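What follows is a set of structures to go through.
Nothing in this text is a laboratory measurement; each read-out follows from the coordinates by a stated rule. Computed from a predicted model, the values in this text were never measured in an experiment. Cβ atoms are built from the backbone, for glycine too; each structure is taken alone.
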Structure P
Amino acid sequence: MSEKESKVLGYLPNDRPPFGRVLMLGLQHVLTMFPATVLVAVLVGFHVSTVLLASGVATLVALLLSKWRIGKFIPLYYGSSFSYIAAMLAITNATMNEVAPDELIRTAQAGIVVTGIINVLVGFVIKQFGGKGTLDKILPPIITGSVACVIGFALGFEALKMSSGNCCGLNGELNWWIAALVTLFVTILFSVYLRGKGFAGMLPILFGAVVGYVVAIPLDLVDFTAITQAQVFVVPHVTLPLFTGELSLTAIFSIAIMAIATIPESTAHLYQISLYVDKLAETKKQPPYELKKHVGFNLILDGVGDMINGLLGGVAGTNYGENNSLMVITQNYSGLSLMAAAVIAIVLSFSGTLAGVVYSIPTAVSGGLAIYLFGVIGMQGIALMLEEKVDLFDPAPLAIGAVIFIVGIGGHIGYPGGFLPIPLLTSIFPNGWPAIATAAVLGIILNGIFRMFPKK
C-alpha cells in the first residue's frame, strides 16, 4: 500500500478495522437504528427486547450469508420498517406503551414470515431474470410510490390520537398537546439544522425524543414505574407464529403484501451504498465491489431477515437508510462494524432496564414523533414518483394512483380497524378486507391489465 493510499480515511466492506474501532463504529450503528426500530415496536405492541434481539440476529445472519455466498459483505443493517405499521396495527390493535396479547402478536408473526417468503421469491426472480428493470415492470413507481403515500398518510389519524390523548380515554388535553408539539417541532429543527453536521445529524429522532421526554416530566406525563420495577436482566419474550388463528389469513394478506413498499426501498438502498463503496474503492486504488449486481441476492437476504423476525417475535423490516447515510458520512462500510452493531443489539435485548426506559416514554411524545415520521413516509412516496418521473397526465398511472389513494386512505381511516366491509371471502377476512393491502392489490391488477393491453 502506497503512502497516499494509506492516508485515505475509510473502511471498505471487507476491511478489518482494529477491535476498539470496530466496537465504537458498531455502537454508532446501534444509536442510529435504535430510535426507529424501537418506536415501531412500541407503536404496534411488540416486545421491545424481542424486536432488538430479532433485529440483531437478522443483521448478523444477512452479513454472514453475504460473505459466504458472494465473498464480500453487503454492508446493511436490518431494522423495523414503518411500512408495516398500519397492517400490523390492524391485527394487534395495540395501545401505546402496552404490549399486545401473545395470540395477536403470534398472528401478526405469521404475516411477517410470509412477507419474508415473498421477498425471497422476488429475489430469486430478479436474480434469474434481470435487475431493477424487471422489478420496475412488476412494481412500477406509481404503485410503490402511491402505496408509500397511503401508508404514511393513513396513519395520520393514529398520530393525532396519540398526541391528543384520544387514544387513551382523553380528548385534547393541553399538557398532551404541549408535549407532542414541542417534540414535533424540536425533532423537525434537529432534522433540518443538524443535517450534514456529522454523526449528530443521524440522530434527530433520538434527540427529539429526549427533549420531549424532559418536557413531559413537569407536565406529569412520565410514569417512572416501568423503570423502577424493571428487572436489570431479562430474557426476551420469544413467541412462535400462529398460522391457524381466526385472523391469521387476514394477517398474511395484509402484512405480506406490504413487501411491495419495502422491496423497492431495499433495492434503492443497495444501489446507493454500492455507488459510495465503489467510489471509496477507487480512491483507495482497490477493485470495485459492484454490490449493485447482487440486487436479487440482497432481496433474498431481506426475506431471510423477515423470516427470522417472524419466527422470533420481531417486526417486519428492511435495510436501513439511516445507517446507509451514517456510512456515507463516516466513510465506514466495514461489515465487521455492522456485525458488532448486531451483537450489541442482541446484548441490549437482555436489558430489562432499557425496555423500562422505552416504555416510560409518554404517548404524547411518541405522538409528536409519529406526526413527523408518518408524514415523511407519505412525502417519500411523492418524492419517489417525482424522482422516477411518473407521468400523472397519462390516464393509466393516474388511474392506478387514484384507486390506491382512495381505497387505502379512505378505507383505513373511515372503517373500524381499517377493514373494508366487503361481504366476500369472510372465512379469510372475518373483520373485512384490510384497506391498504386491498388498495395495493387493486393497483397491481390495474398495472397488469395495462401491461397486457397497452394503448395503441
Structure Q
Amino acid sequence: MKKKRILALLLAVVTCLSLAVPASAASTTARKAMDFRDFDRTAWYAEAVTAAVDNGLLYGKSATSLDPNGDMTRAEMAAIINRSFGCYKAADITQYKDVSKSKWYYNDVALAVQMGTYNGRSNSSMAPDAPITRQEAMTVVARALELDSGAYKDTELSKFTDARDVSDWALPYVRNMVGAGYIHGRNDLLAPQDNITRAEFAQIFANIIGTYITEKGSYEKDFKGNVLIRCADVTLKDMNIDGDLIIGNGAADGTVTLDNVTVTGRLLVWGGGTKAVYCNNGTNMPEVVVARVDDAVKVIYDRDSTLAVIDTIKTRITKRASAFRETEIIFYDVSGLREAQKQLNAIVADSQIAVTAPAHLYALVGETSVKAEFVNNSSKDTYKVEIRRNKDNTLLADPFEIDAGKSVVSLTLLEAPAFGNTDCTVLVTAFRDGKQIGTLNLELTLHTAYLWPKEVL
C-alpha cells in the first residue's frame, strides 16, 4: 500500500518521576509523606507533596526530613526531569568546567543537555549546585513540554503584579506555563527571581500530570488531565483523555497503540521506535508533536483515523528531532477514498429526495385498486418506493419505481384491505447511476370504506 509521509510534531510531554537528592545527601527512598517529621499535613503543599512521594517523585533528605520548604538545586531538578522521562542518552558536557565527572549529578546534567531542557548559565558554567529560580524551573519544564511559543499572549501574565520582573529570555516560557494552567503563582505573585522550593516543584508536576502509566498492558477507562506513558507495550482503547497524552522516553523503542482514543489536547512523543505509535480506528487529537532527540520515531495513522483528523490535525517535528531522517508521521494514502466520499456527499446534497407523496390513500372494502399521487421531482434520480403496514411490517403493495420527473397515479394492493384505517410507512430510496444515495421515511394512512349504492342513500 502506498503511504503518504508527513513530518509531524509529536508534542513533548513532561513527566515527573522523582524529586531527586544527591546520593551523598539522601539515601532514604520515598515512603509516605506523613512519615517525615517536617511534613505538615495541613500545609498548602500537603496534597501535591503526598502525591509526589506516593508516585516516587520526591525522596527524603534523611530518614526523618523531607525538607519541603528547602530550595531545589539545578542538578536536583535535572535528575527529576530525566527520571520522569526515562532519559538514557547523554550529551558531551566537557565544556562545563564546573560539572565534575566525580559528582553524582554528572550523568543527569549530561542527559538534560541532550534532551534540550538545560542550558548553562554561560558557555562554560552550569552551576549545578546553585538553587534554581522559579523562572528557570518554568523554562526547563516548558522546554520538556514543547509548549508552542505562539500559543499564548502577554496578557496571560497580566494578573500578576510582578510580571515585569520576568527576564526577557524566560518570558515566553513563563507565559506558556501560565497560559497552559500549570503555574498559579505564589500568593498571586510569579516571584520569578526567587528560588523554587521542593514543595513548589512538586505542585508544578501535580498540575501537569494527572495519571502515570508505568506497567505494560491494555487500558480502557477515560482519564481526566494529562496522561504520561512511561513504558512500552501499552494499548489504550475506547477512551477519552481530557488533556495531553505523553509518551515518555521510557517507552524506548517499544510499541504504544491507540485504538479509538480521543485526546482533547496534544499527543506528545519523546519515546517509541520507527513503528512504535499506532493510531487506529478513529483515534483523534488536534495536535501531535514529535520531540525524540536520541533516535528516529514514527507515528502511524490508519485509514479510519486519518479520515477523521487529516484535515484538522496540527503536526510538528521539533528541530532537534528532525535530525533523525526517519522521524515522521505517516498517513496512509486515502486520496481515492476521500474523493469518492466527496462525490457521494455531492450526490446526496444534490438529490435531497425531492418527492411528492400523499399522506392519505383511500380504498374500498373488497377491492385492491387505489388511486395515488407519487411524484418524483428530481431531475436525475430514480426512486424506489415501498409501502409497509406498521403493525406487522408487511408490504401493502409491490415495490415500484418512479423515474426522474415521472409520477405514479395508481397502485394495486397485494390484498383487499379490511374496513377501517391502517397506519403505514412509505420508504423512498433514491438511486443515481445504479448507486443508492439516500432514503426517506414518510407516514401514510390507508382509509378503507364501503361504497353504498345511490338508491340506498
68, 24, 19 is what came out when semi-axes √(5λ) of the Cα gyration tensor in Å was calculated for one structure; which of P, Q is it? Q
From the coordinates of one of P, Q, helix-only ellipticity at 222 nm (-39500 (n - 2.57) for each DSSP H run of 4 or more, over all residues; to 500) came out at -5500; that one is structure Q
One of P, Q was used to compute distance in nm of label points 7 Å out along Cα→Cβ at positions 353 and 401, and the result was 1.8. Which label is that? Q
Among P, Q, which structure scores highest (criterion: distance in nm of label points 7 Å out along Cα→Cβ at positions 81 and 393): Q
If mean count of other Cβ atoms within 10 Å over residues 65-72 is calculated for P, Q, the one returning 14.8 is structure P
Ranked by relative contact order in percent (Cα under 8 Å, 6 or more apart), the structure on top of P, Q with the greatest value is P
Output the label of whichever structure in P, Q has the greatest value of Kirkwood radius over Cα pairs in Å, for residues 145-328 alone. P
